[in-house]
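For reference, the structures are reproduced in the following blocks.
None of the figures in this text is laboratory data; all of them are computed from the coordinates on show. Because the structure is predicted, anything quoted here is derived from the model rather than measured. Cβ atoms are built from the backbone, for glycine too; each structure is taken alone.
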Structure P
Amino acid sequence: MQAAIQIGKTEMECYTPPATETLFEMVREMPGWRPRGNDEAGLIAMFVAGRSTAMPHGFVKGHGIQPGDVLVSGAGANIDGYRSELERTMIIGEPTEEQARAFEAMLALQTRAIETMAPGVPAAEVELATLRLADELGVADNLRHHAGHSIGLEGHEAPFLDRGDDAVLEPGMVFTVEPGVYIRELGGFRHSDTVVITEDGRRVMTDYPSALKDLIV
């Protein structure tokens, strides 16, 4: 999908062909598996562009990709009812200093959240750790949601990586980790990775570059 993004094309023109191509690759690579249709299709891949990204889960407006746009992309597989999630923030062309600062702050918050996760850690502490760092980085006023949530049979499940959740992390729990930085006139910056709690820590299961240099279109 990243390779298919072109200036002037609408979001759907960019992400629909590679999503369809990838779905058929999945069918070929997993003998006996078939997508079920609707939200059980096996794969989603899309992105939101421009100022819509400043609102979490903003709308696809079909405005045509423009130089300087911030894109928040999402991809997820649904295999026999079990879901995953991968999101990356991309920028069209050379990032401005403001964009780069917001991006690096977001990446630092996500890194802190993931590093905090381990068996026995309260779910609330994952968000509190990111909030403390957000204060240090000066972006605490630009957070719009908790640090993440469980994912499995549904896209959003409890427990949540939220200061109000009293759950404790246990091996086998699966979360998406996605603290974001949202600035009205600049855009939204959010990565999401699917992370499983292991016996001795955590493992990130979504393997895609996260550095800014790799996400410039």
Structure Q
Amino acid sequence: MHQMNLSRVDLNLFVVMEAIYAEGGITAASRRLNLSQPAVSHALGRLREMFDDPLFQRSGRTMAPTPLARRIIEQVRSSLQGLEETLGRADGFDPATATKRFTIAMREAMQAAILPPLMVELGASAPGIDLLVVRVDRRDIERELASGRIDLGMDVPLPLTDSIHRTRLGREWLSVVVRQGHPLTREPLTLPRYLAQQHVERNYSFSATSCAEIYCKIDI
């Protein structure tokens, strides 16, 4: 048998192999899989080419497995069962019993407002969930999500592709504190007028309002 590259293998072929082995023939396997007989025969042909072995040979009215098929069938069945169990767990996420660490990219300004109530909620409903909070440049959020290095990102609204799911988290109104009689109070406050003043702390990322969004990667 020649060396196979798993990325080029159609795993559905092993479902067909197991059905033929269990049912003893192509016709019965096609009924079990709800496929046409030509489709099952074609799959068997691909399996034979892949393994360089007949796998099943006609013996009366049944298809008898070859020694190679008998040798690998338990591994095939075990692998298929493992995949089914994995898919079942993926569809059945239970926060109360799950044990997982999620990495969230979040700015320090958000941590004090978001983390305390979030940790209280997790402690009550998902005690096995851990959070790791990291700082990521907002220009790198999409790349970090795509790579899997972060699971969630929280930041101001950003231009991102459709592969990123986003949800508005909230809107915060900012206040400007000045002394009584300050020139800023004489005319409507604009961003250029605000930036032209002296500040106790100056932050050019502020605007009249501050919005936050939450981002996560989706497959499309």
For the read-out helix-only ellipticity at 222 nm (-39500 (n - 2.57) for each DSSP H run of 4 or more, over all residues; to 500), a value of -13000 was computed from one structure; give its label from P, Q. Q
Looking at structures P, Q, which one was relative contact order in percent (Cα under 8 Å, 6 or more apart) calculated from, given that it came out as 22? P
State the single structure among P, Q that was used to calculate mean count of other Cβ atoms within 10 Å over residues 27-34, giving 16.2. Q
For distance in nm of label points 7 Å out along Cα→Cβ at positions 51 and 171, which of the structures P, Q scores highest? Q
Source structure (of P, Q) for Rg/Rh (Cα atoms, Kirkwood Rh), computed value 1.27: Q
Which one of P, Q has Cα extents along the principal axes in Å, for residues 67-194 alone, as calculated from the coordinates, equal to 41, 36, 20? P
